[in-house]
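Listed below are the structures to be examined.
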Structure 1
Amino acid sequence: MTKFSLGEIYGLTRSLQKLTDKELPIKVSFRLYQFLKNSAVEMETLEKARVKLVEKYAGAQEEGKEMKVADDKREKFQEEFTSLLNEEVEIPFEPISVEDLGGISISANDLFSMQKIFKEK
């Protein structure tokens, strides 16, 4: 089990989606799939909580318009959402060796956001 903050998982998801589009060794693909599957439950729960926060801090809305946080409540919303992103959860996951990735290319930004799921050897 590896501890991740919800914010880390949220940030990892976009970069991992790019990585999963690449041809990877089957062992790496399987472990990434397991991580995405296990973290999907946490991301679904996070999204539901985010929507509730938006509803809590939304100003008056015109019917048919997208709900958004009122300007005068934005700071409080951000404070609560950040607190939520800092919550830690345990995901069954063993970091992947960078060597196991083979010869694929990853941008420095993506590698930085995924650093917790990789180990050097």
Structure 2
Amino acid sequence: MVAILSINVGLNMYFAPNSDLTSSLVYLSVGVVSIGLVGMTLLRVRRNSSMAGIPPKVLSVVRCAQCSFKQIKSFAMGDYVFKAEGRCSQCGNESLFINGIYAEDLRRRPNMLTG
């Protein structure tokens, strides 16, 4: 609203006889910059809201304390870091534990159309 008012005052001052050209250009530039900033803000909010509906995929990293076995699995309720997960499929020891839990970054997920 202020941007439109500023542009209106700037145009009236520009076309009025015996008016100051500098102040009319200041009003016009403030109005144009304000409209530009509002437009950029609306585009950014729209882009972020489109990603808000997609829940992130949460993953758990399972490692063996004895060997170099590492497995990434989907997060399950009750998972926590350093939780014992049971027997290792490579070495057979009861040393499998959850090493980390993280959410996949949706911004870095490849686009299905571009690859």
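Which structure, out of 1, 2, was mean count of other Cβ atoms within 10 Å over residues 71-78 calculated from, if the result is 9.6? The structure behind it is 2. Of the structures labelled 1, 2, which one yields 3.6 when distance in nm of label points 7 Å out along Cα→Cβ at positions 47 and 63 is computed from its coordinates? Checking each candidate, the match is 2. Once Rg/Rh (Cα atoms, Kirkwood Rh) is computed for every structure in 1, 2, the highest value turns out to be that of 2. Looking just at mean count of other Cβ atoms within 10 Å over residues 23-30, which of the labels 1, 2 belongs to the structure with the highest value? Answer by largest value of mean count of other Cβ atoms within 10 Å over residues 23-30: 2. In this comparison of 1, 2, the computed figure 43 for relative contact order in percent (Cα under 8 Å, 6 or more apart) is attributed to 1. Looking across 1, 2, the calculation of helix-only ellipticity at 222 nm (-39500 (n - 2.57) for each DSSP H run of 4 or more, over all residues; to 500) that yields -14000 traces back to 2.
Bear in mind these aren't lab numbers, they're just calculated from the coordinates by the rules spelled out. This is a predicted model, so every value here is computed, not measured. Cβ atoms are built from the backbone, for glycine too; each structure is taken alone.
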